Structure I
Amino acid sequence: MTPSAGLTQELIDRGLSLPPAERERFAHLLLDSVANGDGYTEEELHAELDRRWGEYERGEVQAYTLDEVMAALRNQAAGRKS
């Protein structure tokens with residue numbers, strides 16, 4: 001076993017021994033450290049979602065269904081093959 005593997009197992013064991021509320025907080029902190037690989041905080045992501053939803057509700061942007069997006073991408077790809 002490598003030294004880092006031992007440390008990882010120790011951290012896992014210690015994390016699992018935390019009380020449920022602290023374990024949940026620790027899990028969220030760990031997930032946040034890797035889930036937002038784009039560097040945005042949860043607050044920034046929520047602000048961006050709110051901004052975009054507001055634009056949609058005010059009619060400033062148009063929404064497309066998945067089928068519409070996929071059809072446009074297929075047409076675009078077909079055009080490149082020609």
Structure II
Amino acid sequence: MSKPQEHEIPIHIENKMYKATKTPMTGAELRVLAEPDIGADRDLFLTVPGQGDDVLIADDRPVDLKPGMHGRGLEKGCDFGL
């Protein structure tokens with residue numbers, strides 16, 4: 001894991017742009033960064049471009065943020081329509 005850095009990192013959650021003020025941030029911190037926040041009844045995913053699977057972000061998982069990253073909340077247990 002990287003040493004925490006403090007600066008503004010533009011990221012997208014639920015198709016809205018936010019400026020994270022540090023990296024890494026945990027899933028719990030990312031949930032409350034969004035407005036409205038992503039509640040406990042939803043899972044938070046990091047969107048992976050291309051044909052890869054999106055990554056579930058647990059509340060205690062640190063995420064090294066990069067400019068332009070995208071996240072989204074989905075109903076818990078959602079199977080992406082498969």
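Quick note: the coordinates plus some simple rules give every number you see, no bench work behind them. Because the structure is a prediction, the values reported are computed rather than measured.
Out of I, II, choose the structure whose coordinates give Cα Rg over 2.2 N^0.38 Å equal to 1.87 when calculated. Computing Cα Rg over 2.2 N^0.38 Å on every structure in I, II gives 1.87 only for I. Taking helix-only ellipticity at 222 nm (-39500 (n - 2.57) for each DSSP H run of 4 or more, over all residues; to 500) from the coordinates of each of I, II, which one would give -25000? The value was obtained from structure I.
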